[in-house]
Every structure is written in C-alpha cells, then in structure tokens.
Structure P
Amino acid sequence: MVCYFITNSLRWPCSYWFLLPLCVFFTMTGKGAQLQGEVLLKVDILGVFAHPDDETGMAPTLAHYALGENKNILHAYCTRGEGGGNMVGIQYGASLGLLRELELRDCLTQLGVRHWYFLEQLDFAYTESIWATLARWDKQDILEKLVRIIRNHRPEVMLTMSPEPRPGQHGHHHAAGALATEAARLAAEPDAFPAHMRREGLRTWQVRKLYYLGAMGDYQAHISSSDVLQGGLNAGQIAGEALSHHRSQGFGRMRRTPWLQRPRTFSLVRSVVPFEGHETDLFRGLDQIPDAPNPPLASVPKVQPQSELGLKLHFVARPAMERYQRWVMEQGIEHVSRTFEADLPVVAGEWNDVSLEMKNGAKSARRGHLHLTVPAGWDAEPQDVAFDLNSHDELAVAVRVRPPADRLKDGAITMLAVTEIGSVTRVSANLHPLPSHRVARMPAGDRAWDSPFWNRIRSLSILPQHRVQGHSESPDDSSASVRIAYDQTFLYVRVEVRDDRVVSNIGPNDIRGHWRSDALEVCIDPRAGSEDSFSTYKLGIFPFDSTGSVRAARDADAHPGPVEETAPATKLFSMRVKGGYLVYVEIPLIEIGEGLGLGSRLGFNVIIYDGDKVEALLGENINESRLAWAPRAGVQGRPEDWGRIDLE
C-alpha cells in the first residue's frame, strides 16, 4: 500500500506532495483504511423490494435524494423477477432473471442509486397472498440477510412496500414490506442473529425512520418531484427515463408518464424522532439525533382517546386480513392500520354469515343493544341484538346479510353498540358481492361445441363495465358470453368473445403469459373460497398462436405449465366467428379436484384479455384491458373473489 502511494505520488503536481506523509501515516497505522471502510458502507437510504422494477412507485423520490441531495442509497430485492413476463423476448426463469438484473442496473444507475443486493428468493407466480409467498420463501434466510445489510450499512431511513393485504396488490410486495419491517426491528436487538456480532464484527443498529410507500395511518410525508436536478429534467422526468430501462416489463413508454410528476406519499411506521402528521422531508429531525447505534424509538401519539365505553367491536375479515391485524400488533405498529376496514366476499342473492366480535374493556359492566345497518336494497337479520357484558367479557355475534341478486356493487355495513345511557361505539366493514350461477347437466350425446343444447341454457355476460384492469371502449371492442355445463366426467365451458381486432402474436414456442395477447383465462376453485390459487385450476388460453392453433397453459395453480404436460386430458377448440372468436374447453373434473359432481359448489371465473395492436411484434405484451365475470383488481390471484357455481 505504501508503495502504491509513493509510486502514484510521482504523478502528482508538486503542490500536492505535502500530502504524501499523511497518506503514509494513515496507511501504516490502519486509521485511513478503517475510516474509508465505514464511509464506503454507510448509506442514507435503504429500499427493500420484491422484484426489479418495484422501485417504480418511489423512483422520483429516489432521484430527488440521490441526485438532488447527494444521498447514498442502497436497494435490496427479494427476487430477480424470474417469474414475471417478458415483452422483449422468450427468456423465462433464470434467463429472464439475468435480463431483468441488467435492466435494473441501468435503471438504478440513472436514478443515482449506488448499491443493490439480491436476497436470492424465487419469483414463482402472481399471488395475492403474503402467506403463500412466505411458505415458499425462506423467511429466516431473508431476515438474516436483511439484518446483516442494515447492521453493515447503517441506514438512516428505510423505504419499503406496504404489507397491507388490499385487493390488487401482489403478495410478494406484501411479503417484502413485512420482512423489511421485521428486519428493521431485529437489527437493533442484540439477541437477533448474535453471530453477526461474535463472528462478523458488526454491531446492532436502530434504523432512524421506516416508511411504507402510500397513504396509511395518520403520519405521512409528501415528497415533491418538481425540482430541476440535472440536464434540465426534474426528479419525475429522470425517473421516467430511468424506469424505461425495464423494457421486458413494458416500461419503454414510462418517459412521459404524467403521474411521475406528482408528489410521492409515504407513511411513517417507526421513528426515533417525534411523529408529525405532515412531512416534506424523509430526513426531518434526524440532524438532531445523536450519532449512536441505538437511539430509542419515539412513541406514537394516540390519535383518538380511549372510548369511555371501553367497548371494542370487530368484524371478522378474510383470513389474510385477520393475520395482518395480528401482525401489526405484534410489531407495535397498530397506527398504520387504524383506518383499515374489514373486507368480506358475499354471494349476491344469498344469505351470507358475517361474524362480529365484541369485548368490554371497561372496569364495569356494559349493557345495551347492537344495531346493524346495511345498504338500501340489502337484507339483514337480526338487525338488533341485546348485550350484557361484565368487565373484560367477550361476545361473538353472528348476523346474516343478503345483497341484491342483480347488483354487484360493494356495500358498507355498520354495527352500532348503543349502551343504556345512550353512548355509541361503531365499526364498519366492506362487503364485496360475488355472482353465482347454477350449472346445467349436459345431456348424453350433446357434447359438441355447436350442439343446440348451448342455446337452451342461460349465459353469463362479461361486459366493458366488468373491468378488472385497463379500459374497454365498447362491447365490440371486448366482451363475452359464457355458457357452462357438466356431466359425470367433464366441466364444459363455451366462451364467445366479441373482439373487433383479434391479435395472434404468440409463437408456438412461447405458450405462457396469456395476459400479453388476446386470450381468456378459466379459473376454477374446488374449495369455493380459497385464500390463494395454488390449490386451483387456472387455464390461460390463446385462441390462436401465430400459426393459428389454439394453445393453453396452466398458470399459478396446483400444476402450472403447458396444458399438454399438466392436464393432458383437457380438450380445446377455437374458431373465428363474426366480430370475434369462440373457445370451447372440456376440463376433466378429476383435474379440478376429487369428489366433484352433483351438488358441488365451486369458485369460478372467466377473465378476458384484450389488446388491439394488430402490428404487434412476436411475443410483445399488447394487453389493454381485462374484463371478468367476477371483476375486481387482482382477482386472478385471489380465489376468494371468484364467483360461485353450483352443479345441479
């Protein structure tokens, strides 16, 4: 090292030679090397994500701090995104992961992010379930790696994705946010991964502030993207340029995306400085914090005083939401879920059970009555229930609600607890109505797609207003009529799609990712309400590949892969018809689940994918809209929100 400094000093101007003794001193004593190492490792911001491109929502903020304020930023990604789609080629699996890593490198370099790690977990499929995700990922391995990163790089601020299980959000994103939250806590605890301290020379570290992207709870930061940073571009414009490197994910047109110009909102989760309701700087107050490894966390102010009633009401929500509520309490971050509302699927036109939990936390007895209110046109029973609870008693209340059969619109229900002295406590829940259908039995000898039988049974309509994602201009642009039947062996699904521009841009060696082109997806859940899709049958069907043949593959279900390999007894037929195309599929009941037949209730959905780019390149993602019989954002990965069919 001394030789290095002496040799290179010969190239210095004479006026710099006075530095040579200092370089030799620090090199020989080791002080310079120690200081240099800490400077190299220390970062200001650590971002934790599930896949490459997940930085999209906060990209303007990253550019603002990296390029505008010279903050040192590091990212950690749970996966390389090898389970995603590919709009620029046919690479999938590990090969797609390599491609996405290169795209990410170009993106982050332009954003000003200096370092990034991969946590080497599998990007396996789209799911809405954090719990299905963690069942396949190695949670302890991720936590140890994240805690090591935190203790090594000592970030002031951590940014991550929301773990709140709202419909339309990827379960991998939820998992990344939950793991980042736990790692931030564990990094400050000496009993967590003690080998880091014994064998690796690390010390515990308290992250100064942890934020989730998006608006949650009462303590939020709003970061502007309008300041000009370099080359005449502001943070939002630079973010658009950087994100356009994610070409395999269809981000090539991100350069002019207007929403990147808007301020980004973050929710404060944990902090060593006092909480404030509105911030304009993620580093607010940190210049007043002593340079110590573990300053204490600030307590979260109580937004609402404890009710004098002492009564707590709670509608029991979906399993994922119940687990989330327990988790935020375990992590001591209940404030981020204070406004979180229970969400429940209910079948339209039927009586559905809804459960309410009630607890008296007061020191004295409470008595009175509960009153349930439902939207106009809904039925409920009972609407009034008397209660008489001693101190700390609990009460489980069962009610039934029936949404109208002809209206699939979410409805808010409210339960009021009115005491004998007139005081009131209330709680609300959102109920999501699902369609239902009775499936006729197929007469012997009528199995053909063009049998007159199909005209005698009721069809299910999928119209432009049944939107899952995107936009359909009219029924001629995208809509469908679905008919279903069954016998002792098969479930028969006949779908006639109206589509004024049928595009067939998928090659015969690329039968995957049906959402990229004109296609449809048949979703069947033998349990009628599963939390995730990995026990279901989901078949993505291309009515025509580039050679004109009908092709299909199962996706994110019990046996994913090309239908020829995963469900060889499934039979497919397609043909062009006036104004669109027709698909007919025969699915063996045994492929769906065991013991199915007369009287079985199944979860069921058909999703129509439409794109109108007739000049599309082979394999290009042209999807413009997704419509479904049971529509809701992300419904393809959440069987709870599929409709219900009954085999008559």
Structure Q
Amino acid sequence: MRLNQAVNLPRLLRLAVGALTTTLACGIAPAAEPAAAPAPAAQGADLLKTDILGVFAHPDDETGMAATLASYALGRHSRIAHVYCTRGEGGGNMVGTHLGPALGVLRETELRDCLAELGIHRCHFLDKADFAYTESLSITLEKWGNEETLGRLVRLVRALRPEVIVTMNPAPTPGQHGNHQAAGVFAIEAFDLAADPTWFPEQITQEGLHPWQTRKLYFGGAAGTGATIVVDQSLPGGRTPASVAAAALAHHRSQGFGNFAGATWLRRPQSFTLVKSVIPFATQETDLLQGLPVAGDLPARILASGDAPIFDGLMLEFVPRPSLERYQAWVHAERIEHVASRLVTDIPVVAGERNDIFLYTRNSTSTGESALIRFATSPGWEANFSDVTMRFSPNRTNRMRILVRPPAGQPADGEVVATTQLNGRETRIAARLHPVPKLGIPRVASALPLSTNDTESTWAALPSHEIPSTNTWQGTVASAADLGARFRIAHDATTVYVEVRVTDDIVVSNIAPDDIKGHWRSDSVELCFDPVAGAEHTLGCYKLGIFPFDSTGRVRAARDADANAGPIESTAPGTRLASWRTPEGYAIRAAIPLSEIGFKPAPNNGRIGFNVLVYDGDKRDAAPGENINKSRIAWAPRPGVQGRPEDWGRADFE
C-alpha cells in the first residue's frame, strides 16, 4: 500500500452574522437598525463539508456509537455524514416477509428515520451486495471488488472533506462479520489514498474534486490509544445522547431493535481507538475533534507508538489461521501495528490427533547467530519438539514444522510457547490452540427411516454424541433442562442421515409458513457441512436451519448463509425432514443427499467439516416472526462459529 504525505489545503471560509449594536442617546429613542440579511445558504463544496464521517457495512452498524454521534450532532451541531457499504438486503426480517432487494428498501427507510432522530442528515451508499453472513474478509473483498469499492469511498471522502472518520474494527476476531471488517479496511486505506492525487486521478481531473487529508480516524471500541466519550450529558430540550440513541435505534425494527427505547447499556461511556492521525496522538482523549481544526499546512501523518517497528534481533512467530495472517501483514503495510497489539494468535487443531503448526523465525541482524529455542505446551498435550539450538543466517526467514496432539474428547484450549535469546535479548511468542472435536460417520447398509418412532432400532444402534448445556457459544443456558442435545449421524454412501434430540423446557413455534428464513429467531437446529474440512468461509458449505415446527405444526427448513440460501423446496429439493415432540423437548431427523452437500467420499478423502448448532428462545407469547433468540449451543462451540467453518468439528466417513 502506497502511503502519502499530507497535502496543503486551503482553509475553509465560514460565514458569520455580526451582532447588532444599538446607539443610546439621553432621552432619545435609538434609531431603528435595518434587519440583518440572512446568511446565504451553503452551496457547492460548503454544503458537503463534514466534521465526522461514519463508514459502516450495513444499516444499524452505527449502533455502538449512536449515542456519541447524537452528542456531536445535537449537542455541538457538528456536521455528520454516514456511508454504508450495503443496504442490508442479506439480513433477516423480524417484521414482515420482505427479502433481498425489497428488504434493502425497508432497511434504508428505517435507517434514514434513525439517522434523522440522531441529527444526521447526510447518508450515502456504496451499493455493494449484502450477500450472506460471513466472517471472511477475503470473500467480501472478492464479492465487492476491492479497488472499485475503495474508489467509491475515496470519492466520498474527497467530496465531504471530513475532519474525522469513525468506522468499524477490521480485526478478524471471533464474531466479527466479514463485511464489518471490510468497512474498516476501506476506511483506513481511504484515509491516506484520498490525499494522494496519484490514486483515482480521474476524480481530480474529470470530476472537479481535490485531494483531501482527513485529520484523524477512529474505530469503535478500545484497542489502544483513543478516546472515551461520555454520553449521559444533557442536550437541548433535556434529553441525553443515550436516550436519543435508544429512541433512534428502535427504528431498526426489521432487525429486532424495536425495544431499544429502554436500552440502559447505551448510557455507558463509549470507547474509540485512534488508528491514524496527522496530529500528535494524545492519551485519555474525551473529544473526537480534539486538536481540530488544524490551522496552516498539515504535517505528514504521525505514527503511533508501536507502529512500524524495526526488528534488531531474532523474531519468532507462530503462523495463525489465514485470515489473521493476512490481517497482520495488512496492519504492517498500513503502519498501524498498535491496533493489533492485543490480538492473540489463535489456531484450531483437531482433538485427539496430530496437527501441523508452523513457527517462523527471522534473524534481522547482519551476522549469522546461533540461538537456543525452548518450547513448552499445556499439560496433557503431546508435541514432537524439544529444546533445540539453531543457527540463523543473517536477514533470513525460516519456517519450522511442529506437531502437536491435543487430548481426545473436548479438552480446554491449550497453549504453545517458544522462547529464545539472541544478542542478550529474550524473545517469547505464544499461540492459543483451540481443539475442535471429531467423530466417525458409520456406514449403514440401507437408508434410515425418517419416521417419528422414538424406538426405531436402526437409529438407536448408532453412536450418540452429546451437546451439553455448557457448550454455549452465545447467551446463557439456565440448566440442563433449559437446553441441551444429543445427535446421531450415519451415511449409506449417497446420503447422510442426522438425528438431533433437543432438551428444551419451552418449545416455541412462532414462524409462519410463508416466513421460512432466519432460523436463529426461534427454536431451531442448524446442520453445517463443510466439504473442505476447515474452509475460511461458508459459501462452499451446506448450512441448513431447521424449524422443528412452523406455526401450523409442520417441520420446515431453509439453507442459510451459504451459496444457495433459501427454503429447501428450491435450494435442496432432495433433502427430507421429520420432527416430533418428546417428553424432554423435540427431535428432528434429516436425510441429506451428499450431492447437495457437494461432497463425494473417497478412500483418501473421507473427511468433512461438521457442526450441529441448537438455538433456543423460551418466549411463550412470542409474536409471529419475532426474534426471541436467547441462547445457542453447539457440538463445536466458539463465538461466531456459525460463519467460521475452521472452528467446526471434523467428521470422517467410515
């Protein structure tokens, strides 16, 4: 990434109205002053000038900083504009049947009502597709077109000339939507590129724009140096930014925000991390506009402490999952290492078997050195390493292969540590290893029946796998009676069969027959198959959300967040389902053709990624279509696991 020096920019002239004066004479009434002429309306570039520009992925992504934005817009009359990459047409709908582009129309209307209440009257869209839930930045950039989307955002930055940009954290942390990551990446890159006339020069030569250097860029949340904004102060009219934000966000009713008007958590101070700046980084800021406006020529961009470090010894680094490895390379290229200092290298490994992990070593000195590397891992974990003395060539990077074996079953996360000394300086690096479970898929001689007979002997003969109430990946499970599950799985070479028995003390069926989507809104089971067995995103997967009962009592299902989403009648016509009530809750059975999953077992390729996720609502009086999501458990649990096949379990066809 080419980084720019700040450009010289003319200061903007602001119009002001002079105060009226009166002349008093003893015993003589003052002469009437002519009425002051109204200030001319802003036009052209002045009409577009912005103090704060928010860059987000979907309508409602402003939620985490809405109170702060209300404080600036209504309390300080700051000029705020927002940019959204999409209209949210790929999301769920809790208030009707609108889907796809029609849902985008609804969500845009909700958004504009929300922003008007926050005091924000400028809203722009990059017109990118909200294609599915994913935690992958790479598939988002592939779908959106990296440079084309970046050019659209640079155009808006040059036109709106913001003093400050606020955006989303682009780190690939568990649960962070890939579209959110992309919004942050585009904003951070546009900070520099909008000021560089060599990038998208047609905007300057053909569209009448000029390079513009934004002064500061923050993303929401605390990850280092930044600002904390108090949002419970009084605004004109006696309201607070927090109360305004609560009422404004309630407009996002299609996303289940209708009850936000009473949200007390919006009163908490809101944190921001300062990512890039052309004025000195300050600690403990309480104002996003602190130090602004800047008079005169702008200096070059200033780096934060910890950015662009120079290694003068031996560097060790465990190779993380691909998304994190690419992110680390990107923050280095952008010279914003300080925002990634708290990230932990997290590596999924399969429980009970040997796994390859890799350690990079780099000697940045000009002379070859020998050094002792010491290794350690968590108790109960096996590894093939021992302390070793290695010679490191000057200015050379090497890769070392290591084998680790977690305990079988579902053990807790482990850790692997490497430590060395070179030139009297100790270097220590650690990686978190989180085990995913594995199982065998036994082969049966003939198709398994989908009858609702609890005593069906062919199913009962299969191994049973438990999903305990402690396998929570979202929400809180009160007890084993509140939520738990057991499942069985088998195949006959053409079809995979799955039975899931769910323990649920309150079974809710609030989904209408014409509303078969968004299974997370109600009691449901999700079956996840990944033909790659560790894919980065779900677009090559088969993900099936099953409602055990719609509002008429029928079992229904839809594929979700894969490349062929929609009700199975059109997206998976060969899939067959059954469901019934049990004394403990309910049960479902599914027969899914391997051809619909996109997988054909072979002697040397019998492994697939697999997970079972169970969603629980427990609201007896749930309205039709209402999102009553309370808690979620999984065979392979992890925050955000529904969109990250790397963290699913592994299943081997027998």
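Source structure of the calculated read-out (distance in nm of label points 7 Å out along Cα→Cβ at positions 533 and 557, 2.3) within P, Q: Q.
For which of P, Q does Cα extents along the principal axes in Å, calculated from the coordinates, equal 98, 75, 46? It was calculated from structure P.
Determine which structure produced the value 4.9 for distance in nm of label points 7 Å out along Cα→Cβ at positions 101 and 589, calculated from the coordinates; the candidates are P, Q. The read-out was computed on structure P.
None of the figures in this text is laboratory data; all of them are computed from the coordinates on show. Every value quoted in this text rests on a predicted model; they were computed, and no experiment measured them. Cβ atoms are built from the backbone, for glycine too; each structure is taken alone.
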